[in-house]
Structure P
Amino acid sequence: MTVDFEECIKDSPRFRANIDEVETDVVDIEAKLDKLVKLCSGMIEAGRAYTNANKLLINGIRDLSHHCKEEMISEFLEKCGESLQEIVNYHMILFDQAQRSIKQQLHTFVKEDVRKFKDTKKQFDKVREDMEIAQVKNAQAPRNKPHEVEEASSALIVTRKCFRQLALDYVLQINVLQAKKKFEILDSMLSFMHAQYTLFQQGYNLLDELDPYMKKLAAELDQLVIDSAMEKRVMEHQHAIIQQRTLMQVGDFPSFLTSL
């Protein structure tokens, strides 16, 4: 919300109510932004731990590819390692953007703009208190003592003028802060969501390019399963024949050997 300058000059009840509402809102938004920055820091820390774990996994895949002598296996493992490394790179870009757009941008807004607002508020409260004291003194000045009345009236005029000037500056800062708050929050989250979009878009494009190769490999794998099953049956048949032959040969041994 914004505060009206005319109401500020009048120091009306509406102005004071608006000021109280804005000040409460700033305290609340400061707490929520601080919390969001801390949550973002935790997410970035966990994300970097996740990417480090992925790097270890990728290294394991590459080690396995170097160990495998079959070209089909080693080639696919190499492609897996390359693709997963690219995805890790995309995640690192996302975490860097989160660092800039949420953690740094919103942290700067709180520490600079909100702090400046709070410092001005202290000055405003002090001048308003001085003006209220001057009003009381002016009201209580004895009318039979013109000199004291004149001093109280002059002090009230000076403090009121000072209050109006600072109140105008304070209202300007409030309105600027309210507008900047919208920009900072929207810009920060929009940048972060664009980074999310880029992460998934690049990941999709990468895996989409790899998809024909994986489908081709899956078809070859299906044939390998069929060939392996047939080979297993052949080996089982050969095993049965050799086993039967061995048993028959054992049956031809002398009785004193077979009894051992």
Structure Q
Amino acid sequence: MNEPGIQSLLDQETLDQRVRTGRAPEWVADHWRSFQDGLLGDRNGTPFPCFFGAESVENGDPLYTAVPSLSDADALLTLRDRILEYLAVYEDHSERASLVTFFKPPAESLSEREYHDALWHILQTLHLHDPEPWPAEIPTDPDDPYWEFCLGGEPMFPTCRAPFYDTRKSRYCPVGLEITFQPRALFESLGVTAETEAGQHARDVIQDRLEGYDGVCPHADLGDWGVDGDREWPQYMLSADDEQAPSTCPITVTRTHPKPAAKLP
């Protein structure tokens, strides 16, 4: 951890130091400033809706990496390695250590549809080159309420910020794509899963803050893992324009891994 190079796994102190001393590329510095401003600032007099995320950044808990491309094979395979490294160390680092990934913005602006395509290309690539089998307890069908993305045998919740959100500023990043990976085990260790009283209270607080922060009603796709009628995959990158968002989950999941003959999509 904290090795040289933009695709290394960094703690927050090291990332901040590299940005302040000019040892990080400008796009990484822009991402870091935007991420800090978003989670630690307020809007419409309301703090960032996910108070767990805001408190973790304030305390320096997350780990970080940067990815120099949305599609380059080597960049995405290196991202896979960084996620696996993160999964091996995050519990020793902090009980609130999510993994925040900053992607280099493309040369030309992308539409919402292209950002959705980019997200699912990234997740499909990670899945195809996962060294571990898909967990036996997690369905492979994204239309199952108990489905969620997995890597390295760990179920996790990847959530995105992107430039196309005009009103939902809680999901807005002016720089480019950001994905924060949060293992389900992290939520379980904090006792804030949907079936717990603390988890329901947290959801109520977040929903109230969302309406104040964004100035619009919480998105219709927001829900809880394992609840009938709710699906996890649309929550990874909430739609702004339904016509540009996928109507069915674009990922194809199989249980058998590794796939040494698999080719990058």
Rank structures P, Q by distance in nm of label points 7 Å out along Cα→Cβ at positions 7 and 55 and report only the one at the top, that is, the highest. P
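From P, Q, which structure was FRET efficiency 1/(1 + (r/R0)^6) of positions 127 and 207 (r between Cβ atoms, R0 = 35 Å, to 0.05) = 0.70 calculated on? Please list the in-between numbers first.
Values: P: 0.05; Q: 0.70.
For FRET efficiency 1/(1 + (r/R0)^6) of positions 127 and 207 (r between Cβ atoms, R0 = 35 Å, to 0.05), the value 0.70 is produced by structure Q.
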Using FRET efficiency 1/(1 + (r/R0)^6) of positions 119 and 151 (r between Cβ atoms, R0 = 35 Å, to 0.05), single out the structure from P, Q with the greatest value. Q
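With Cα extents along the principal axes in Å derived from the coordinates and found to be 53, 49, 39, which of P, Q does the value describe? Working shown, then result.
Numbers: P: 148, 46, 28; Q: 53, 49, 39.
Traced to structure Q.
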Test item: Rg and Dmax of the Cα atoms in Å, for residues 47-182 alone calculated as 33.4, 112, pick one of P, Q: P
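If mean count of other Cβ atoms within 10 Å over residues 95-102 is calculated from each of P, Q, which structure is the one that comes out at 22.1? If you can, show how the numbers build up before the last one.
On the way: P: 17.6; Q: 22.1.
Going label by label, the one that fits is Q.
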The value 5.2 for distance in nm of label points 7 Å out along Cα→Cβ at positions 23 and 247 was derived from one model only; which of P, Q is it? Q
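Assuming -32000 is helix-only ellipticity at 222 nm (-39500 (n - 2.57) for each DSSP H run of 4 or more, over all residues; to 500) as calculated from a single structure, say which of P, Q it is.
Numbers: P: -32000; Q: -12000.
The correct label is P.
From which structure (P, Q) was FRET efficiency 1/(1 + (r/R0)^6) of positions 39 and 239 (r between Cβ atoms, R0 = 25 Å, to 0.05) calculated, if the value obtained is 0.70?
Source structure for this number: Q.
Rule-based calculations on the coordinates, nothing more; no lab input. Quick caveat, the model's predicted, so the values are computed rather than measured. Cβ atoms are built from the backbone, for glycine too; each structure is taken alone.
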